[in-house]
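Next up: the structures, one after another.
Read the figures in this text as sums done on the coordinates, not as results from a lab. Model, not experiment: these values are computed from the prediction. Cβ atoms are built from the backbone, for glycine too; each structure is taken alone.
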Structure P
Amino acid sequence: MYGLEAINAGNGWAISVVGVTVVFTGLVLLSLIISQLHKVLALWEDPSKLKQLFSRKKPEPVSPEEEAAIAARAVLTGNQKEVIGQYALLVRTLEDHFSLTRLLHLAQISGLKDPYQHLNILFKTRIILPDGDGFFTWNKEVFDKTVD
């Protein structure tokens, strides 16, 4: 028996497919390793980067004077102030420490226009502050100074 009959009889097709798969997988892994090698070498040269990578820093507290200065610099249009007021109403329905995804969900259900853009404004004016545990709080003092 010679030719294609011999290949079929000895499971040659399956063996060749497995071989090609093994070689292709090896080449893909090798290319991934080579493409990320510069990161490993950078860590080898400066091990302090590894500590920075795994260290968790809490946000530094901001003094009330700095918060007032941030609120004073914020120049909001009338439409933005109105939407931020609507966010204030939504936050009242939540707990003191709320989830950002929950607030966005409520904003989308309420039909607020551009919820992500206005949420970004709330972060820049420091009306919404992270509490360091994955939740956020509403800073009423800055909100009053910014919107009024």
Structure Q
Amino acid sequence: MRRSSVTSLPLRSVAADSNVLLSAVAGRAARRVFEHAPHLIIVTTEVSIAEVEEYMPEFAERYKLDLDTMYGALGMLPLVRYIESDYISHIKKARRYLAHRDADDVALAALALKLHVPIWSNDNDFKEVPLEVYPTAKLLKILGL
């Protein structure tokens, strides 16, 4: 049986965007990645974490969730967090790819470029970045979840 190129190599790490992190702390589909793929190293930036924290009250209200529970869930996610000095060498390159996109995504793109890992995001802001971008549904499929 021939395997597709998407699944032929094991996925070892992804750079998680704030939208998938917010989904995970709200108990949505993204949480399954954290719960059922312990081998996957999920990295993100402190910028992405700050964005999650900014939108958590709105999400809590929209989905009738307890905000303290969401903060607790965020703290429990097995993430490797990076600060700007870790990926500053790739900021200019990331800005070029995201020139007409969300400026908040530059940090994550720079981190993914530096680490040479795919981006896990449910938005289209990263389509110019020369890396794989996996929305949650595709990542779940790749991981066999």
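Comparing relative contact order in percent (Cα under 8 Å, 6 or more apart) across structures P, Q, which is largest?
Going through P, Q one by one, relative contact order in percent (Cα under 8 Å, 6 or more apart) peaks for structure Q.
Here percent of Cα pairs over 27 Å apart has been calculated and equals 20, so which of P, Q was it run on?
Of the options listed, only Q reproduces it.
Matching task: -13500 is the computed value of helix-only ellipticity at 222 nm (-39500 (n - 2.57) for each DSSP H run of 4 or more, over all residues; to 500). Pick the structure from P, Q.
Comparing all candidates, it corresponds to Q.
Suppose distance in nm of label points 7 Å out along Cα→Cβ at positions 20 and 52 works out to 4.7; of P, Q, which structure was it derived from?
The value was obtained from structure P.
Kindly point out which one of P, Q the value 10.7 was derived from, the read-out being mean projected area of the Cα convex hull in nm², for residues 28-107 alone.
Source structure for this number: P.
Using FRET efficiency 1/(1 + (r/R0)^6) of positions 12 and 92 (r between Cβ atoms, R0 = 35 Å, to 0.05), single out the structure from P, Q with the greatest value.
Q
Tell me which of P, Q gives 0.90 when you compute FRET efficiency 1/(1 + (r/R0)^6) of positions 44 and 100 (r between Cβ atoms, R0 = 35 Å, to 0.05).
Q
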